[in-house]
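Scrolling down, you'll hit the structures one after another.
Here, each number is a calculation from the coordinates, and none is a lab measurement. None of these values were measured; they are calculated from a predicted model.
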Structure I
């Protein structure tokens, strides 16, 4: 029975370690894409107009500790029209954009392809002798590419100079700034420093706030998976409880002898508790080793392939997180001690005289 409890606990811990390593591998890939494709910090005006060149916001942001790069952006809404078809879209102008980049969703709706000339009609207007007229521009589609990971609303990307003209911004103006950090994990601390530097006229959002729904879903997914797969460890621990109960029932004579020799009930209980705890510790250690070895081997060999066009990965990734391993070990050890506590208390409370008389 002790061997069965050991094997059950080891396999349950190994299953939990492999499951968490699999989830951590996919989530690390998703977080990596978020950090690569979205800004670590976004600075927008709050309760005021767009930023102007004279404010020197870009230079001031560049001097903040931890900031690796600062890029101005121009955002607005416009209509895209081609061959009689029109759709509204969110547009963003960037310094590194060399032409118009269209999202596949817009391209399918418009029936547009790379190389097509499209008409961009801004939501803003300019005054003319005939009154307000919309600001328009004609551009060629350079690329059809999906929006960054985590963005639910597709956007159109164009050069910042064209965007500034379409949305009537003065030369050098910007509707916001995107900041990349040397250490993305310090985004909250750097955001606080920027708020203190620029005052109440700006709104600073971290990459986690920009992708709040996705980040929350990843955290919830981890919690649900841990809670679900840990049931295997719980069931395996019940087998350990049965083993501890049998041990306590068959060793009442030994417990009585220890009591006669002067051992207190707490000391007798600790002996039986240690026996269950040792089986649990051995099963936990073996399960951690087995699960970590299998996860590392599967990741290194790429044993589970994936269609790269769909997942941007050639194989299923596994990533061993020390925090996950510690949580699994803590759960397994705590449960092993918990299920052994009841039988240990029962053994310590036995009637010594009755046990010795029966012997």
Structure II
């Protein structure tokens, strides 16, 4: 008997008087005494003996029709929406960051609404999601995130068209170096103590503000506050870092409970956008601060100072916590470092 084959269910009677249907499905033999497997309430043996044969014959017909209509299987095929939901659940069950997971959930909801409304998800609709963004960065980010879902569905035989949109060229975000760090830091100090300490650490220790600094706990500091010790799990490069703390930063540190976050003064840190929000408020009150000056500008300015003072790419790499010298070289290209002075030029 070949695959996807079915013998018509026969009505059989056991010696004890109980009836059942007997058949072979895809080379496997079945004996059903009730319609439970096909979602039927029929139970022939619950009827009087004289009715059991006819009820079992009805069950045999139901079983045959059910199996044929379900592609020779007892499992009822999922609808397109049910199949979509099951695949999305599998995708979201993967180890994803909370923020990324929320983004994928939002995008999958948009795709699902279209599937319910139109019965399919066309490439034109998929493309319309990132195309609503004029900003190239937002466009590229959304395009990439949508494609994560679409490619996942497509790779698991879900009927969906792939997007043909190309990436757009993005303008690099340049963080301008700060000409007068001390003056700007004093203004920030008057505005917000947490932002002030964040900018100090960004400049003086060259840590990244929104992750490495925001998540700092007092246990990351040495007892004498001379060093910050960060494990690889807390650093972008995934390598352990020991960062010296300059004296002007040590002066403002007041150590508290070891498991407390430095800024929230509790176990839990502030959310990822905490410093960005305070910085935007500061900029609104200080419109003379250039648009291109960001919190990261303190890190860039600190990098310039180190390179000017040492002239060493290796020392800069270690100070910045870059995974390789190549990363530091790429980084330097975006910094406003004068490569030639007038006295360096050819003389007559």
Structure III
């Protein structure tokens, strides 16, 4: 990719972000990390740490690939072919959990191509966002076709759109349809995701009918396009506690605040020391890793250097330091006072 094309893509991304005030679904690391040469399989000098994934019986590397980082409309500047190669590259670097959804545009088809031939070696997850139980099977079949597979390791009831737009009772009807698919071995495990609305998420988790959950969990208390109130943070913490009590697999999303502590940090707080900006994503990751109940961190990665930067953080010393704490506090004091963050609603 030429430097002029890269600058153009970054300018478009920046304008889009500043216009909307959100970087929806792009939980990426800041640019500037060293790029590892592309190619075939490689062995990490220090492999990514692993954790048992709840009651699934799987032990997985703690870095998961967020398929929301793949759609062009959400900021990925690469060609279709390079995005397919990016998925394969993430696998070669040791990532084994790949997350996507039915409404992530071309994400599922890219993952299907990128994981072709190695499907059985990864934990593949998609989501259904339909609120109509009768359309669940059709939605899952569409995902299977695009992902080029005949089964999913897990299917989640999507948070937004999905649980946010449903009552708990409606969501459990969708769950009932997923149970049928599990009985047919089309899916192995059933889960849910929640950007916010943790009151409903807590009720669903407490039902005991789910194997895993994915929750917004990061230093920045934000979901899709909202900031959390103190009450919502407490409900989120209750979700984690209950999921842990039930032995569920727990995945953290929005670890770097959908880019606020990553790719978009320089736009959110102009003039902040550039070297310190580059240290933000690792500090945010180490903050979440303090909670040993969290099994996986799913991060949308648009470029190889973002994959490399996250792996470097997660294969090294993950101790949350006093410097991490000071950096996050200093940056977030300014970020939370910025116009893009102020424009978000509060739940």
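Assign the value 18.8, 56, calculated as Rg and Dmax of the Cα atoms in Å, to the correct structure from I, II, III. The value was obtained from structure III.
Comparing relative contact order in percent (Cα under 8 Å, 6 or more apart) across structures I, II, III, which is largest?
Looking at the calculated values, the largest one is I.
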